[in-house]
1. I, II: which one has mean count of other Cβ atoms within 10 Å over residues 70-77, as calculated, at 31.1?
2. Out of I, II, which one gives -17000 for helix-only ellipticity at 222 nm (-39500 (n - 2.57) for each DSSP H run of 4 or more, over all residues; to 500) as computed from the coordinates?
3. When FRET efficiency 1/(1 + (r/R0)^6) of positions 174 and 310 (r between Cβ atoms, R0 = 35 Å, to 0.05) is compared over structures I, II, which one is greatest?
4. Out of I, II, choose the structure whose coordinates give relative contact order in percent (Cα under 8 Å, 6 or more apart) equal to 17 when calculated.
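Please treat every number below as a calculation from the coordinates, not as lab data. None of the values given here were measured: they were computed from a predicted structure. Cβ atoms are built from the backbone, for glycine too; each structure is taken alone.
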Structure I
Amino acid sequence: MRGKPYLSVIIPAYNASETLVRLLESLAASSYKNFEVIIGDDASHEQLTVKKLHSTIQKFPLYVTRLTHNRGPAAARNAAVKRARGEVLVFLDADVTCYPDTIGKIADKFKEDHDLTAITGVWDKHQRTKSFFPQFKAMRDWSYWTNERDSEGYYYLFSTRNAAIRRNVFVRLGGFNEAFRQMEDVELTHRIAKRYAIIFAPDVRVHHEFEGFWPIAKKYFWRSFYWMKIYGTHHKFDTVTTTKRETAAALTGVSFLGIIGFGILMFFFFADPLVKEICLSIACVLLVIHLVLLRKFLWFCIQEKGMVFTIKAFVTGLALYCIILLGALYYQIKK
């Protein structure tokens, strides 16, 4: 008979048995043992069962809580938490894997600091694939978390890909808002931060293999849509959703592309050299501002991957900024 676990690992899942098995295998290799795992099955088409997922791994208690219909990751996590017994809730996405010390470091931090309420970890910058976009996305996220964040900030995004919080606080706050099928982590972050600090723990790391351009672009579009909804409530830029610097980078990047497109149009249909000169001047100013705003990320890319990768990263970033803007505009149309 196992005693009460200190950590409850909460994993939402929707048709994710393949990645779940890899995550469970990584948890089984953990150097820390006093934890349980609870999977919130969001009405997957496949049948997620303890027997199927745990057939070769018997190193920790494993439970599956199944929703009757698909309601999103917020609802799946909330359902799993209801079965949790641990003092601390550890939230992981189903498509990450842990390092042997990941769970132990989380436990140590909460045991050593009884005033600690919530932490958020990070995913490493390495990818197994040699494809450009997954490497770009991993580098972009890593730079955002480690090179570009406000070191003086008292709270960070409670990123449910890799985060932990005391269970009593989570329950007191009412859990995740199930009206948000995306950006539920951002919405919860704001409620936590009203009373508590969310500490960034860069040594608490997981591994995540990123998808290609279009699946990520779709996620950016909808996260931008929901971000506008959240911004309409809080009316502020911050380190949780997006900073003024990031917003300025997006606007200058998209404006740069717009002016370039307008200039090309003028070149073919009008011969006025003054119009061409004005377009070129505005485009140059916007490009310089955009490069200044992105200087930390671009320099990081140069150091890590070289100039060719950095140029491709710059162009890819412009494309993603356009998609983000489209998501924001779509919210304005739909509201």
Structure II
Amino acid sequence: MEALPRNKPLPGWLLNLTLLGMMAALLGLNAVVNASLTDYAVEVLIHIGLAMILAVSLNLINGITGQFSLGHAAFMAIGAYTGGVLMCHYQPAGWLGTAAFVGVTILGGLVAALAGLVVGIPALRLRGDYLAIATLGFNQIVITCLQQIDSVGPFTTGGAIGLFGIPHHTNFFWVYTWVLLCVVGIWRLVRSGKGKPFLSIREDEIAAGAMGVNTTFYKVAAFVVGAFFAGVAGSLSAMFELSISPTSFNFMRSVEIVVMVVLGGSGSITGAMLAAAVLTYLPEQLRIMPGPLHALADWRWVIYALLLIVMMLLRPAGLLGKREIWWTRKRRPTPLEGPT
């Protein structure tokens, strides 16, 4: 039988050039957004971007590698406090402030990734419900520590009250630049030859191990990469909200991110992005409904939950399943991808 032709992947330099072009376009779009939209609309767009980073990064762990983490908000908290505490303590301004903002955002991601490594090595030897319980416990440990610690050396963390007075640096451009870096980075990682073990672990971890895949290494790697981008999202959020508190990163925050992954379709990067946008925008839209419908504002979380239940009943595989948004028709899956 004649083999089907395969599309040749685009060269790396062309992809990198395209990414730089998109980032330059975002710089111009940032000025248009700030000039033409209200502050509230810009705030909603930024929240959508942050939710996309969180959903796509968790999708690498839960959807693509097939693990079940309930502690993603803990990594967001670590990144938020790393960036927020440093910026609040030093208060850099001008071009130095912008440079410090970029640096502490990356640092927040790295500290979260380190925490992911420390926790992931023992925890990711677990599977299924046991892994979920372990990551949930880690989330609670981080929140409790943040509530009990008021300062670390000369740096004030705020304890249970939270940290206030964080300088404002996050804007539309920086958030969606990191959305691009997160999506493209995880996409290229998973679709590369070295990314196939992530998919093989999801489909059958025992068979993958029997074929020579170091399953613990790749599970920890997924955990570390996902934690890095969650830390970045936390640092960006801290320097947008201007204040943070431990309760903002509790168990329910982790559940919200998991719901985005499940609703979009576990394993679908664009599905996670779409679900993050819908689940962030929908509660805000219900809250500002005009006229007689404004009474529904008090019931917006009930309506939100009912829509999720209906969606899961009608489309249990999520909005896109394991497909991506540009796959307009159902494609024949590869052995590692499984059925859609």
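1. Only one of I, II returns 31.1 for mean count of other Cβ atoms within 10 Å over residues 70-77, namely II.
2. Matching structure: I.
3. Looking at the calculated values, the largest one is II.
4. Values: I: 17; II: 28.
Of the structures listed, the value fits I.
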